[in-house]
Structure P
Amino acid sequence: MNWREYVHSDPAVLTGKPVVRGTRLGVDFLLELFAAGWTSDEVLASYPQLTSDAIRAVFAFAAESMREESFYAVPLGAR
């Protein structure tokens, strides 16, 4: 999946946050919907401008972004 065909960033749209091309739907917003339990069918029904390929591209973008970032464990303090 070449997510670059579907996800882009433009400083004039949502202050440059990654969005699905041709929409103002941010990648973070769509990922939050899935994290909240929405299904692909629900997302597609609510946002008919999206396609199944665009949704897969959002996940491909997120996966690649995670590979490119460094994450460090932060110990939780006692309460």
Structure Q
Amino acid sequence: MLGSDGNSDTAPSSTRGVDFPVHVLAVHAMGLHLLDYLCFEELAPVCARERRWAFLCVVAPLRLPGATGSPVNPIAVL
């Protein structure tokens, strides 16, 4: 899994002929799941207060046959 608080790709693309090179490499070539636009505003202060920076990330996408993406609600378990 690769996640960030923004889009993992640059816009416009820096790779000629490939609109979303990180998505192409991660999803198609490596089989990684991508999570874009993660919201860490609530998680960061909790990690700081607990002095813990490692956690279990649980993600349950919707089951959408034939879809290429899904909204998710990732949960950090400290």
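Rule-based calculations on the coordinates, nothing more; no lab input. Since the structure is predicted, the reported quantities are computational estimates derived from the model, not experimental observations. Cβ atoms are built from the backbone, for glycine too; each structure is taken alone.
A compact table of results
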{"quantity": "Which of P, Q leads on Kirkwood radius over Cα pairs in Å, largest value", "calculated": "Q"}
{"quantity": "Source structure (of P, Q) for helix-only ellipticity at 222 nm (-39500 (n - 2.57) for each DSSP H run of 4 or more, over all residues; to 500), computed value -2500", "calculated": "Q"}
{"quantity": "When relative contact order in percent (Cα under 8 Å, 6 or more apart) is computed for each of P, Q, the largest belongs to", "calculated": "P"}
{"quantity": "Origin of the value 2.0, where distance in nm of label points 7 Å out along Cα→Cβ at positions 29 and 61 was derived from one of P, Q", "calculated": "Q"}
